[in-house]
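What follows is a set of structures for review.
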Structure I
Amino acid sequence: MKTPHPLLAAAVACLVGAMPLAAQTLDDLRRDAATPGNVTTYGMGWSQQRHSPLTQITPANVGRLVPVWNLSLDHSANASTQPLLVDGTMYVATHSHTIAIDPMTGRQKWKTPIDLPADINGYLCCGVHSRGMAALDGVLYRTTIDAHVMAISMKDGKTIWKQKAADYKQGYSMTHAPLIAGSVLITGISGGEYGTRGFLNGWDLKTGEKKWHRWTTAAPNEKGGDTWKPGRHEFGGAPTWLTGTYDPELDLVYWGTGNGGPWNPASRGGDSLYICSVLAIRPSTGEIVWYYQFSPGDPYDYDGTNELVLADLPIDGKTTKVLMQANRNGYFYVLDRTNGKLLKADPFARKINWASGIDLKTGRPVDTPMTAKVRTTEQATDFVDVWPSAFGGKNWMPMSFDPQRRLAFMNTVNLGMRVKYVRQDRPGGPNWFLGLELGGFLSPEDGMRGSLVAWDPVAGKKVWEVPTKAPFWSGVLSTASGLVFTGAQTGEFMAFDARDGRKLWQFQTGSGITGLPIAWERDGRQYITVTSGAATVYGALAGDPELANVPAGSSVWTFALLP
C-alpha cells in the first residue's frame, strides 16, 4: 500500500480537525447502550448496565486480544475514571486535566488543566481523582475536586462556564460524573466524613445557572425531620458522591445517599433520613417523589451510593421495572422503580453479622443484638467486630448487568472491622468526624479478601464466584458475546467467561486498575478501553500485602484482536 505524501496527510488532518462535530442530542444519550460506535454516558447508558451489544470478541478468540495503544496520563493519582467516545474522539477526565484523544492511535489531541487551589490536598477526604464526565451537543460537563462544576468545549477544551457548588475548605469535594437528565445537569457532593451536609444541585446546561438545590438530610420542618436529634441534620452527612441513573419514560432520576455524620448512630438519633437511601427525584425541580432507606440510622458507614442499575425483570411472573443495588451492607436489593417498593433483598456478602436479614414487609433490616446495642450506645467501653467492614460487601466500583442472561457481575469485598463508639464534637473543616475508634480491619480465615461474582437478581443467589486475595477495585464490563472484563489492583486487566467465571485472558498494565472499562467499535473492529493507575483508600488503609509492590502511574490502554 502506497504511503500518502506527508504534506497531503497533514492537510487532510487539518481539514478533519476543522470539521464541525456531528450533532449530539438527548436521543443519542437515550440510545447510548445500543450504539456501540459512541460511548456518550457514564455507565454506557442512562440505566448504567455497563453492557455492550458487541460480539466480535468472544470467549473463543479473546486470547488473541492485544494492546493497540497506550497513553500516559502524566500523574500518579487514582485513575478510577470512565472514558467517553463521541463523534470520533475519546475524552478522559483526571483530577488535574481534561484530555481529548484520537481513539485509533492514542495520540493526544488537546489537554486542558484544571485550575486548582494550591492548598487543595490539605482539605480532601477520600481520594484525588475524577470518575468521569457527561456530554451533550459538543460540550463536556465535569466536576472538580475543589467542588466546582464545569462546561468545556469538546472542540478545543476551553471552558464555557464554571460554577462553585460548595466551599472545599469546609470539607466538600466532587469526584463524580454529572448526570444529564432532560434539560438539567445534576451533580452531587462528597465530604460525609467531615461533618458536611449532603445535597444535589440541578444546573442549566447552557448557562450554568443553578436551577434547584436539594438537601439530603431532612430539616425539622420537613418530612423525616423528626428522625434527627435537634440540629444534627445541619452536619449529618448523606453525601451524594456517585452518579445517579435516569428513566426518561418515568422522568425520574435515582440517586444514592451516603453515611451519616458522624458514623456513631446514637449521637444522631433515629433513622437520620435521608442517609443511606435511594431518592427518586424529578430532574426539573429536585422534588423527592419516593425514597427507600437501605440502612436506617447506619452505624457502620454502609452508604447507599453504589450504582443504581435499571432493568426490566420478571418478578412473581410479571415484567417489572426495577432498580438494583448491591449495597455495602452486604444485601442485594431489587426495588420497583415506579414507587420504591422493596421486592427482594438477598445477602451476597460472604459474612454478615450486623443484621440477620431484611424484612420484606417493613423494608427494614432485622438487627442482631450487637447492632441493637450499638444504636443506643454513644460512649462504649469495648470494641465490636463487624462484618462487612466500612469497605462494604461491595464498594463503589460499578457492576455490569447482562439483560439477556439476566445476570449481574460485580466485584465484592470480604473484610470485617473492629470499632468502638465514642462521643465526639463536630471538629469543623477538613477533620474526621466519625464518633468512633477504628481498631483495624479483619481478614477472612481463607485470606480471600474479595471475589468477582455472577449474581442472579431474580433468584437472589450467586451463579458463580471467583475469589481473589486482593479485592478487585475496577468497574465491570459485560458483552453480548459472553465475556466479563474487569481489572485487578495488582495490574492485570482480565476477561472471564460469563457462563462459569473461567479466566480466559489477562494483560499486565503496569499499575493497579480502578478504572471503568468500555467497549466500542470503529470500521467493523471492536475495541476495549480501560484506565490503569491505582492510589486507593483501600490500598492506604487495608494493609493488603498483595499491594506492597504495585507501582503508581496512570495511563489509558486500548485493546483489539490481533489481525
Structure II
Amino acid sequence: MHRTLKFVVLAAALAGAPAAHADMPAPDNCGTIVIPTGVGVASSDDITSMNPLLVTSLYNQQAASLLYQPLIWLNASTAQIDWSRSIANAITTPDNGTTYDVTLRPWRWSDGAPVTTADVAYTFRLIKAFGTTYAGYGAGGMPDIVKSLEIISPAQFRVVLTHQVNPTWFIYNGLSQLQPLPEHSWGKYTTDQIFQAQSSPSFFKIVDGPMQAVRLDIGLDLVLVPNPAYDGQKLHFDRLIFKFLDSAGAALQGVEAGDLDMANAPLSLWGAVQHLPGLKLTILPPGNSYNEIVLNFRNKKVPFFRDARVRQAMADAIDQATMVRLIDHGLGVEIYGPIVPMPPTFLSPEMKAGRYPVGYDPARARALLREAGYSPGPDGIMQKDGEKLSFTYLLLTGDALNQQIAEVTQAGLAKIGIQMKVREIEFNQMLALLNNPTADWQAAALGESTGGYPSGEDLFGTGSAMNQGGYSDPEMDRLIKESTETPGLSGLYAYENYASAQQPVIFLEREQALVLSRANIHGVRAFVDAAGNYYPDRLTCTAEGTKS
C-alpha cells in the first residue's frame, strides 16, 4: 500500500543508510543477486520506466536512482544533506533565498565523459519541455519559479528565482530535481523519442550511477550490472536481477526455494518466518512513508468526500492502534498527518506532543456525521437527502497485509454508518485510473513516500501533478505557500496541523518492513533506506552459497 502509484521524484534524492557494522564479515563477491522489486518498502510489481523525469511509481524511481546519481543526496534518517554521496559539493545562497550557487564534484559518465553543469542545464530544459508530463512538475516550484539558470563554469552554475523563498524548501524540493542527465547521449533525441524510450535499456547506455541496465522484460524482470566507471563505492556482485512478482506469497516462496536471495516477509506470516533454516530475518526501521486512503474529489458519485467533517469522521473511525498491535505485530507507527513521526525533524510542536486533530474516537465520528446532516437509513448506512455514505475502495491484489488493513478500516467505518465496498485491482490498472483525471474511481488504498522538505505543494496544492484526487482548498494553498516562502519552520508547522485536521487523504499507520534473506548476505538493513532507496554498495557476502 505504499504509494507505489504516487509520483516519487523527490524520494530519488532521499538516501542515507546506517553505517555498516564493524563486525561485518569481509566482503566476497556475491555473484548474481536476485530480488523482487519493492524490497523493504512495498510488495513487488513491474518496473516500466527508467527515466528519472518520468517515473510514476516507487519501482520506477528505484530503478532510475540506480542508473543516475542525484545532485543532492539527503540522509533519510536525519533529513540532512549527505555531501559524500551528492554530485553537488557546495550550495550557497548569497541573498538568503533568491540566488543559489552550486559547485559540482568531479564525476564521470559511464563512457568516461565528465558530468558537467551543461548536463544540469540540459535536465532543466527537459523539465520545461516535458511540462506537466514531468512527474515532479510543481514540486519545489519547479520549473516555474526559476528565472534563470546560468552556467558559470563546467563545475559551477547559478539558479536565480523569480522571488525569495524558504531556502531549505527550495534546495531540498526544487534544486534537488536538477539531476544531471547525459546531454551528449540524449541531446540528439526529441522529447517524444525520449518519452517513447523510457523502458528501453539501449537508450540508457550512458549512466553515472552505480548500475547499468542490460535487459528489461516487462512482466518478467530487469537485469542490471555494475557500472565499471562509477565514481562511488565499489559493488560486491556481478548482476542484480529484479523479478516482477504478483504477490508477497510468491516472493516468500522464492526465497525459501532459493530462487530469490531476499524479499519482504509478510507481517501476516510473522510467526512462520522467525527461524527458517539457512535464512535470516531483518527488521527495518520505520520508513519515511505512510499508508493512506486517497479520495477522488472529482467524482460526482461521492460528493460527501468534499465535506471535511465526513473525512474527519472517517479518520476518527479507524483504529490505527489495533492495526499496529494486531496486523503489524507492534512493528508500526500510527500516523494522522502528512509528516511522519520519525525522524521528528519537521514535526510541529503539537504533533510531537501527540495532539492531533483526529484520532480513534467513534463517538466523535458519529457526532461529526450528525453535524454534517446525516442520519441512519433503514439499512444502517448514514444518508442525507437520499445520498448514502457509501463508496468503492480500490485495493491492490496479492498482499495479505493490505487486505487486513482494509478489513479493519471497513469494520471501523461500518460502525459509524459508512459503507466501504472493496474492489481488488492490479497495479497497472490502478496506475492508469489514477493518472486519468476523468476516471470514475472513488477511493484507493495507497501509500506515500515523504522526503525532502515535506511542505505538500506537490501532494495537496490545487492542480499539482501528484494530487491525483483533485483536492483543492484555498486555505491549504495559502498555508503551503507560506511554508515554502517563509524561512524557518513556522509555516510548515501551520500547514501540517491544518492538513491533519482536513484529512485531504485519510492518513493511516505505516508498518515496518521485514526482509528475509539468505544467511550469507550481509548489509540488508543498510541496503534500503527509510525512503525506499537502494544502496547496492552495502551488500556483501561470505563465500558460502554465493552464486555465479
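Using distance in nm of label points 7 Å out along Cα→Cβ at positions 62 and 534 for the comparison, can you identify which of I, II gives the largest number? Walk me through the intermediate numbers first.
Working: I: 1.9; II: 0.7.
The structure with the largest value is I.
When mean count of other Cβ atoms within 10 Å over residues 150-157 is calculated, the result is 18.9; to which of the structures I, II does this value belong? Numbers along the way, then the final one.
On the way: I: 18.9; II: 14.6.
Answer for the origin of the read-out: I.
Work out distance in nm of label points 7 Å out along Cα→Cβ at positions 230 and 518 for each of structures I, II, then name the structure with the largest result. Numbers along the way, then the final one.
On the way: I: 5.2; II: 1.8.
That would be structure I.
Suppose you compute semi-axes √(5λ) of the Cα gyration tensor in Å, for residues 262-317 alone for every structure in I, II: which one lands on 25, 16, 10? Intermediate values should be presented prior to the final figure.
Details: I: 25, 16, 10; II: 40, 12, 11.
Going through each structure in turn, the value belongs to I.
The value 124 for volume of the Cα convex hull per residue in Å³, for residues 270-413 alone was derived from one model only; which of I, II is it? Can you show the working numbers first?
Numbers: I: 124; II: 148.
It traces back to I.
Quick one: relative contact order in percent (Cα under 8 Å, 6 or more apart) came out at 15 when computed from one of I, II, so which one is it? Write down the numbers at each step before the final one.
Working: I: 15; II: 25.
Answer by label: I.
Thinking of I, II, which structure, once helix-only ellipticity at 222 nm (-39500 (n - 2.57) for each DSSP H run of 4 or more, over all residues; to 500) is computed, gives back -6500? Walk me through the numbers before you get to the answer.
Values: I: -1500; II: -6500.
The read-out comes from structure II.
Can you tell which of I, II yields 0.40 when FRET efficiency 1/(1 + (r/R0)^6) of positions 310 and 390 (r between Cβ atoms, R0 = 25 Å, to 0.05) is derived from it?
Numbers: I: 0.40; II: 1.00.
Matching structure: I.
Values in this text are rule-based calculations from the coordinates and carry no lab data. These numbers come from a predicted model, not from an experiment. Cβ atoms are built from the backbone, for glycine too; each structure is taken alone.
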